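Every read-out reported here was derived from the displayed coordinates using simple, explicitly stated rules and does not represent laboratory data. Remember, it's a predicted structure, so these values are computed and weren't measured experimentally. Cβ atoms are built from the backbone, for glycine too; each structure is taken alone.
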Structure I
Amino acid sequence: MKHRIYIALIALPLLFARCVPMVEDIFDKSAAERVAERQKELKTRLAAATNGWLADYYPDKNAALGGYALHIHFNADGTTSVACETETNLPAGKADTSYYDVIIDQSVVLTFDSYNKVMHYFSEPTGSSDVDGLAGDYEFVLVDIDGDRLEFTGKKWGQRLVMRACAASFDFNAYVAAVEEKIYQLSFFSMFAFNVNGQMWAPAAIIDRTFSFTYDEIDGTDTTSVTAKVPYMITDKGVRLHEPFEIPGKGTTIENLEWDNDAEKLVCVDPGVNVDAVQYFPPDYELKYDEFIGQWNARLIGYSGTTVYTDVAEFALKRKNASYTLTFPNLLPEVALEVVFNAIKGTINISNQIILVTEGGNHFRNALYNYTANTSSPSVGSYGLKGTWNHDANDTRVIALENDGRASAAGIYGFLFRIYQPNTTTAATTDTTLPNTTSGNYVGKTGDYGTTNYRFYNITFTRDDF
């Protein structure tokens, strides 16, 4: 029996082979020949655009930084020049020349295979602990050739790259100027309300060229709050989304929005779409981003509980609608804290953070301090203080820093400043490389404060000019 089965199995392929119908090839050339022709076609098209290509370029694997316009020339001799609408390793609009190639690596790939100060700005490491940099691609797999429009996918990070051939009259410097004007016009808006057919659909906060939509998703009797992040790039006319975005539950898809400066709103210009976006502040919104910028009168109470210190505190722009740099130039000259702005609520938060790395290789940090219990919580990013606004009572604007809730213990909170060994909660008591420190404890401006007054609480910021 086993012998018969063996023979039958051997014979089966012969039997079935006779039953398989002949199938004609749908291509008249082999796969290798077709790819080679595609490679040649792309090379020809790239060099044929004598005024270059305008590219929608998105770094970051999630496109979280939004998109940027690149102006790219490809020459038949293998050289390329690349300029960007924002500052890179070169000023905005200034081009760098390098080399490119179109190769076959399973499919057709456009590669910028020698260093370019603009293109490789988005991919070069920023340090030993951040080897990916901004996670941008410099090699792109060809997806589609459609007339004067080329589409690629980043080989490493997978973001879409779209290039459009520039008309003979196109002037990239004028385009950069128009983009900068749109950036300025949009900079006054941290949130938009998106309206569909005249009815508000959802608010969207703006952070790093990304709309962060917040809307309710209803399933029967269940309602879920959903956040959708939609990256975009700024154009000479307004914004263009990374990909067409279908508005949930509305049967409407948007991609291109132009800025109407007179009406101060974004208007979707896609055919058959009635969508616009106007400035929006929710009912419980506190202060706008720009209302924190500038000098405040700072008041801090020292560890003794009786000494009150005052200084000018400076909130400076770090990332528009996202963060500030906070300094105390006279009281704490070595301190520069990142303050995070919540664009959805109009509030601020200061977390434990590494302020700087000392010459001794240790970490100068702020740590959440509970004055009531005389304890500190130094873990980076795990604790912090939130700003509480007095709603301009008595015609004075006051922001008081309080525990943001991540520390569970009751008490009066503030910060202490100390040098710690790297990635630990252990003080570096012998590090003397940072000025104004004693046994690793930062005491502020030399001679003004005792060795215990590196601890401050009841921190408030006050201003009358608002």
Structure II
Amino acid sequence: MRVLLIKPYTNTPIAPLPMGLLYIGTVLKNAGYSVKIIDAHIKRWTNKKLLSKIHEINPDIIGITNMTSETLYMRRLVKEIKEQRPDCVIILGGPHISSFKRYEFENNPFVDYGVIGEGELSIIQLIRCIQEKCDPSKIKGIIFRKGDEIIETGEPEFIEDLDILPFPDFSLINIGDYFRHFGTTFNLVTATDRVYSLMYSRGCPFGCRFCHNIFGKRIRYFSADRIIEEIMYVKNHYGVKEIDFLDDTINANYKKTMALFERLIPLRRETIFAIPSGVRGDLFPDDLLNIMKEIGFFRINIAFESAVQRIINIANKNMHIEKTIENTYKLKKVSKLLGGFFMFGFPTETKSDIFKTMELMVNLPLHTATVSFVTPFPNTEFFNYALNLYSIEKIFAKLIKNDTFYSEPISLCEVSEKELMELKKVAIRRFYLQPLRIVMNIRDVPNYVSLIRNAFNVLRLSIFKNVPY
């Protein structure tokens, strides 16, 4: 049975390694299936080009991954595939179907199956079931059609021992495509173009009301041995120079974090390390900071969200903002570059609260700041809150239409959507156009391609219009 896995082309400004597709493709290949991966986004292939390639490969099953901001692109693609190949089975996977589930099936008649959350176990069972024409209702973590009925089989089984997962099989892609230019990582500023992103863990033990639940609320880890082996493999085979950790919260478990970071020390002279996905700012005991200082991180992002403790508590982040601020100055001695994540638009948040967050952002010793809007995704507590303010149709329509990383808000706060957009522009302007900040970035950012690209995006965002930043 021939399986084709696709990342569709979208206008999303970054094109990271499709690690989800690589893991799925690898387990399917190891199970004996003929597997190919096409990342149409990195290749900049139009649907016409992609459909021509699909005709050439002639797959029995096509698996497609997408984020919610990319849904319109996905829907156009699956419609065109079904029009040309009505017998081809289409399976959706990734963040969007994991959150929207039934709604996506109700509004997308061209999809046959969806794999929810962590898919490495359920995809094998599902494809075997399709091949043998058996009843898929006993497979956990999928959604499918049975006549006019949409059937959900419940939450997926999470993988307890992540080490059972094979190394990604990079022969399924042209990995060189991801080293040819900057912008192939979620890290805004990289030291080199040869960057490899990985995760030490899946899941997050914290209960933030705005956050996804794709990997569950119980954190599971690869072993430190496995991570070091993977790092050495990509360094030796592909000349990787920088490792970016993309865990939801890499410092959530002190013992696990120490176990890995101690193993990074011998690699520090030949490898650049970064944590661009955000750390928990109030969980840095001195011995962990000492090891991190010895490693010498290139870049660390800190997830502040808000300067107002009341707002942080409403979000159920339960982070101590004063301790986070204190640790920011300690992390300045640990990492060459520091960034911060901030959010506008929490329930009950006022304009005064937002200005307090803005003041904190501007006064911290950060090189970069990312301002996002609180977005009420399905299967989050804030989605239920949003249902008290808007119809479900309006929420879904705006989330799916928003194809630029949610640069247009759905206001849950005491500030209008128009005001939130203007406040974001003000915040970005005040932060990046500070003379001292400009000097810091020119002095400390070694990669001028990243520096120029980010400067261009700042100008677009703060002067002209919202952009995905």
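Odds and ends about this structure:
- Structures I, II were shown, and mean count of other Cβ atoms within 10 Å over residues 50-57 at 14.4 was computed from II.
- Computed over structures I, II, volume of the Cα convex hull per residue in Å³, for residues 34-169 alone reaches its largest value in II.
- Per relative contact order in percent (Cα under 8 Å, 6 or more apart), the highest-valued of structures I, II: II
- Origin of the value 137, where volume of the Cα convex hull per residue in Å³ was derived from one of I, II: II
- With helix-only ellipticity at 222 nm (-39500 (n - 2.57) for each DSSP H run of 4 or more, over all residues; to 500) derived as -12000, matching label from I, II: II
- Calculated for structures I, II, FRET efficiency 1/(1 + (r/R0)^6) of positions 146 and 386 (r between Cβ atoms, R0 = 30 Å, to 0.05) is largest in II.
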